[in-house]
Each structure stands twice: as structure tokens, then as C-alpha cells.
Structure 1
Amino acid sequence: MTRYEPVGPAPSATGCQSGTRALGLAIADVWPELTSMKGAYGCWNRRRVVGGTAWSMHAEGRALDVGVPASQNAAGWGLACDLTVAHAALDVQRVIWDHHIWSIEEAAGWRRLRPTSLQHVDHLHVEHRWNGANKPATIRAEYTARLRLERTR
């Protein structure tokens, strides 16, 4: 089993990691009806988890939020499932969407979020492993190709 890589105790990132930015742009290429890497739906945000004291994965620049309009719920699920199917190739370690969470810690399936958690009904939250986050921006073409392949299946 691949281990989950949590946020470190003192994130020092000053922006989105290059590989994570590339993943967000690849998502925008393949899923143009969703919102990625624009406005609030980006990557880096030096903040703690909403309602908690732990650092958010966004503080390390290893998480993306992808906006999903209410009319595109099915597309949100399509992207969420494509990310989990291709998680090894994309270095994705966690996806949170529409009251559910998928993690490499329990890769066999989705589970419901606790009622006290942010339910992620208007955006997908995608977390990157360090291996993917540290890849160069040129990985975008590979990520785009992989996501196109998954979307056409």
C-alpha cells in the first residue's frame, strides 16, 4: 500500500508546486466545463484546515480545488473517478467531492465524509503526493494525455 503524505508541521511554500500547477492546468484542458486554476480554484493558500488547527495541504502548494457548477455534478463525479483510477500515474493521494472522500489509504473505494466536515459540493479537492508535486511544468502534457484517455473510456 502507498502511504499518505501528510502536511509537514511548518509549510514553507510560497506558491503552487510546479507539478501540482501542471495537474490543475491539465484538468482545465480536459474538463473545460469545470473551473481549475482560475480565481478561487487554484492551488496555494497559506491557511489551516477550515475549523481546525492543522495546516491545509494548500499551504504546501500540493492541493487543488476544481470548481463544479451545480449543473455539472455528473462531470464532477467523472473527473473525481478519473483521478482515482489514474491516481498512480498522476500521483494523486486524495480526492474529496460531493460528501465523499477517496484516499490511497483506502484505495478500494469512496467513503462518506463526517457530517461535521466541509462537504465539498461546489468543488473537488485534489491532493498531490510530493513526487507529483515536484515534477516540472512540462508534465502537463503527460497529465493531459492521461486524463483524456480516462475521460474517453
Structure 2
Amino acid sequence: MQNGIDTEPFAFDHFRAKKQLEFINVETCGFISYNQYTGGSPDGIVNGKFPLEIKCPKRNKFLRLVADNEIDQVYIDQMQHQIWCIDAEQAHFYCYITDKGKEYGHEIILPRDDARIALMESRLIEAVQIREEFINKLKSNMQCN
């Protein structure tokens, strides 16, 4: 995990440089609030409207991802959440490694999955209700001296 944290700025620069050749703008991004209960923090924004998620795995995982051209489900859920929070139609996934001093990157565009987003939204509503019930129990059972 630390490798990914350390390498991500280089991956971002690599991705941005590739996209500049296509006249596509890529900017850094902070937390984007959807509402008071959730939000997303993509690694960047592509063309001002699409979230970018960067992963810097170990070499074998990178090679498997490129060979299969598939994103791990946990990353898909993370990206669908970002798509939901930003109200985008797609997200960009960029996987990056360096090997023997050379940089390699692989991009996959993930389309919006409205069914998955609807499930996330219903789960968020359920979680907020559970939270509120718990807070109310705490308040009603609180003993003050």
C-alpha cells in the first residue's frame, strides 16, 4: 500500500502527460461532498467532469489487470461511488508501474452503472436510519449527574 501512496504522484503526472497529447485536461481533486453523509475523493478529474482513480499495484497484479483488461470489483464500487457523487457518466481507471526505470500505464474507462448506484444510495439511506436510531437511543439512555 505504501508503494501506491509513494508512486501515485508519478502515476498522475504520467496519465496527465498522456492525456495532454490528446488535448484532454486532467486536474487534481480533493473531496467532493454529495450530501452531509457521503462524498467522493477521486485522484483527479478528467475534462472537468469524470473522476480518475489511480492504482499502483505490484508488477504481477499490474500484468494480470492488463492481460484481463478488468478492474477489481472493490475498485469498481469505489469508482461507481465517485461517479454517483460527481454525477458523471463514466470514470477513468489508471493502473501504473515502473519497471527497470521505465513507466507503464493502463487505462480503462468505466461506464456509469445506475443499478449499482441505486443500491449504494439505498444502503446509504439504510445506514443513516441506523445511525439516527442509535443516536436517539444514546440520547434517551444518557444519564447525567
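Only the coordinates and a few stated rules stand behind these numbers; no lab work does. Predicted model only: the values in this text are computed from it and were never measured. Cβ atoms are built from the backbone, for glycine too; each structure is taken alone.
Miscellaneous remarks
- Winner on distance in nm of label points 7 Å out along Cα→Cβ at positions 64 and 120 once structures 1, 2 are ranked, highest first: 2
- Origin of the value 20, where relative contact order in percent (Cα under 8 Å, 6 or more apart) was derived from one of 1, 2: 2
- Among 1, 2, structure where mean count of other Cβ atoms within 10 Å over residues 24-31 as derived comes to 21.0: 1
- Looking across 1, 2, the calculation of helix-only ellipticity at 222 nm (-39500 (n - 2.57) for each DSSP H run of 4 or more, over all residues; to 500) that yields -16500 traces back to 2.
- Given 2.6 for distance in nm of label points 7 Å out along Cα→Cβ at positions 56 and 112, calculated: source structure among 1, 2: 1
- Rg and Dmax of the Cα atoms in Å from the coordinates reads 18.8, 68; which among 1, 2: 2
- Each of structures 1, 2 was scored by mean count of other Cβ atoms within 10 Å over residues 8-15; the highest score is held by 2.
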